[in-house]
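Participant: Take a look at the structures below.
Every read-out reported here was derived from the displayed coordinates using simple, explicitly stated rules and does not represent laboratory data. Keep in mind that this is a model prediction, so the values were computed, not measured. Cβ atoms are built from the backbone, for glycine too; each structure is taken alone.
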Structure P
Amino acid sequence: MPFPSRRTPLARLLRMLAIALLAWLALSWLVVLVLRFMPPWTSAVMLERQLGAWIHGEKDFRLRQHWVPWQQVSGWVPLAMVAGEDQKFPYHHGFDLDSIQDALDAADDGKRLRGASTLSQQTAKNLFLWNGRSFVRKGLEAYFTVLIELTWPKRRILEVYMNIAELGDGIYGVGAASEAYFHVPPAQLGPAQAARLAAVLPNPRRLHADRPSAYVQRRAAWIQRQMYQLGGPGYLDRRVPPRAAR
């Protein structure tokens, strides 16, 4: 005769929570694994923007984005994003600890807390999460950043980032941006155009690559100088090869 279960309601609840957590961990890793090989059909940030347009009755809003493989994008574009956003990208494992410490030190000195997100973190946030500064979102961002860095080569991270980054209000990815702003396919973008795209990344809904303000022009000029100092597009060919060792 089998003995009756002696599990308390609390023990059963904890067991169910543990199973749910393990299932979520497995599912999230599976999604990241699949996206190593398949283009994402959308992103959390794009969905959030589309939902916001519906809620606020923006009838003229149109979301523009289409996937462009790495081979069909000018080498100046990913280089500009690395030069402008994360020059340590080829070397870190998802987190720039020095920049994080510098940001914390600046905050301790009473200065405004500035961002220290790497391109890997921005890819994780744009693809899977919502905008905001809560500890929950930052924790999930760190989790997905680790998954991405463990599962994708560096070049794949850059490829996904430049295809989902917000580059204007309703304009996501280099494919839509190059056509909207410069009326050329992304393969034909030159260093100045790539630098202007990267220059709007801090605030793409207020800054414009096709109508650059004085700030965008200064930032684009600085990014372009950094691109040449890094060595041009060949820099990423050397530092971020197609199948870099992990």
Structure Q
Amino acid sequence: MPRFFVSPDQIPVISGEDVHHIRDVLRMQLGEELELLDGNGKAYQVKIAEYNKNTIICQILSTKTIEDPTKVKITLAQCLPKADKMKLIIQKSSELGVWSIIPIRSERTIAKSEKKERWQTIAKEAAQQCRLTYVPNITEVKSFKEILSEAKDYSLAIIPWENEQEKSLKSLISISPDSPSQISRFPDILILIGPEGGFSTNEIELAKHAGFIPVSLGPRILRTETAGLAMLAMINYEFGQ
């Protein structure tokens, strides 16, 4: 059954780009059923009752509460890459269940930012496609200094760095079979990913001072659009989410 996110105060009326998708792409007919999520844990099974020019009026058939399977909320602080790479990062990290994405400008960032509204739409579409119970939040672009000041707000702040030789991501988050409570130690994790040119030595030192823990992702140097996705997949695997 097709799934769409709708603002709680708008249910059961669908508006915006979803109207085009339902009517012109999916070609759904009057009486067909779909699922509306309010992003706060409520799911509504509805059927299409009326098509208007800019809205779809639905009839609510049933309501249920859905549990969010996410055990650890992961925020991805991504330094802005060049070209259209940010769109890919947002789409794929949303599919992997990222909780929030913070676009960052660092010392070596040269990319121009894009409208936040477009990024949020990409996250919403990915969330609908992969059946998340929430839409990842895309914040306004922040500076490197701003993200450093936010590290203390998370139970764990990580920065992958190619020159880190001792601590791996696995060793940092590994859960012992005898200590499953490890998950409760990290209810929220912040990942900081550098730009194409990487972080400067000074930025790494500032990040460490702010509470970020440098980790190695192995012997390979990953592209900026790959590193965050790899970390999300690794953390999801370790925490079983």
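Participant: Consider the structures P, Q: one of them gives 5.4 for distance in nm of label points 7 Å out along Cα→Cβ at positions 21 and 221 as calculated from the coordinates. Say which.
Facilitator: The value was obtained from structure P.
Participant: Of the structures P, Q, report the one carrying the highest value of distance in nm of label points 7 Å out along Cα→Cβ at positions 173 and 197.
Facilitator: For this comparison of distance in nm of label points 7 Å out along Cα→Cβ at positions 173 and 197, the top structure is Q.
Participant: Which of P, Q yields 37, 21, 14 for semi-axes √(5λ) of the Cα gyration tensor in Å, as computed?
Facilitator: Q
Participant: Now a separate question. Given a computed value of 15.8 for mean count of other Cβ atoms within 10 Å over residues 61-68, which structure among P, Q does it belong to?
Facilitator: Traced to structure P.
Participant: To test your reading of the models, identify which of P, Q gives -8500 for helix-only ellipticity at 222 nm (-39500 (n - 2.57) for each DSSP H run of 4 or more, over all residues; to 500) when calculated.
Facilitator: Q
Participant: 20 is what came out when relative contact order in percent (Cα under 8 Å, 6 or more apart) was calculated for one structure; which of P, Q is it?
Facilitator: Q
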